[in-house]
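Below, each structure is written out as structure tokens.
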Structure P
Amino acid sequence: MPLTLHSGAGQEIATGLPAAFPFPAVGDPRRRAVDRRRLDPARRYMPLVEVTDAAGKTYGDAACYIELGAGPAKGGRLLYLGSTLQATPEGQALLAEGVPWVLEQRLK
């Protein structure tokens, strides 16, 4: 069943992403997605790109931003992009806009 990538509603990083685009046909076919339900609620979590199938079943987030709000890494920030997504134009846009955005957040 073909997979589709959906730009996260309300995400602030790459606002020019299309609402939906196909999962890459080339590269590593495994989904390296984040399951947001498993994250500690002390984290700020922003889904950037979600993976779904044609029936609407979600497979997690192929890209996200996480701020660590507790524990020894408190204050840390993560910008995650699955490896297959990184090789796409959309993934490149997320990296190009995401890294400066994360740095801006750190300086606030």
Structure Q
Amino acid sequence: MSLPDGQMTDLVMHSARQMKKMLLNHMGGVVTWVQSQSQYTNAAKADFAKGADGWLVAYAMAKGRVLVTHEVLASDARRKVPIPNICEPFHIRYVDTFVMLRELGVRFS
């Protein structure tokens, strides 16, 4: 099925607006959760709010994706908010690169 250029542009713009709305909603929840955690320093919270990690988590949450990270769960973290520390309470699956490669069946010869 082919759409005229104007209709295709409208469809793409609508989809982009919907995704933006969904991401902003999830990002708001993630940032609110981080801000409510007393274990993290104010500097860690500010760095998190400025960085990309929150957007990665929000995207994974919005799309039901798995996050790939080298970070590990660190319940005693104070100076940085590790991705797994956010994934756990939001029930987002996360894996490291080696698990991802194994699950994808990647073989190096």
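Out of P, Q, which structure matches 106 when volume of the Cα convex hull per residue in Å³ is calculated?
Computing volume of the Cα convex hull per residue in Å³ on every structure in P, Q gives 106 only for P.
Here distance in nm of label points 7 Å out along Cα→Cβ at positions 55 and 71 has been calculated and equals 1.5, so which of P, Q was it run on?
Working through the options, I get structure Q.
Hey, helix-only ellipticity at 222 nm (-39500 (n - 2.57) for each DSSP H run of 4 or more, over all residues; to 500) derived from one of P, Q reads -6500; which structure? Each step should come with its number before you reach the end.
On the way: P: -6500; Q: -20000.
Computed on structure P.
Let me ask something else about it. Between structures P, Q, where is distance in nm of label points 7 Å out along Cα→Cβ at positions 63 and 95 highest? Don't jump to the answer; show the numbers that get you there.
Details: P: 1.1; Q: 1.6.
Between P, Q, the highest calculated value is found for Q.
Could you tell me which structure in P, Q was used to calculate distance in nm of label points 7 Å out along Cα→Cβ at positions 31 and 47 as 1.9?
Working: P: 1.1; Q: 1.9.
Comparing all candidates, it corresponds to Q.
Rule-based calculations on the coordinates, nothing more; no lab input. From a predicted model like this one, the values you see are computed outputs, not experimental measurements. Cβ atoms are built from the backbone, for glycine too; each structure is taken alone.
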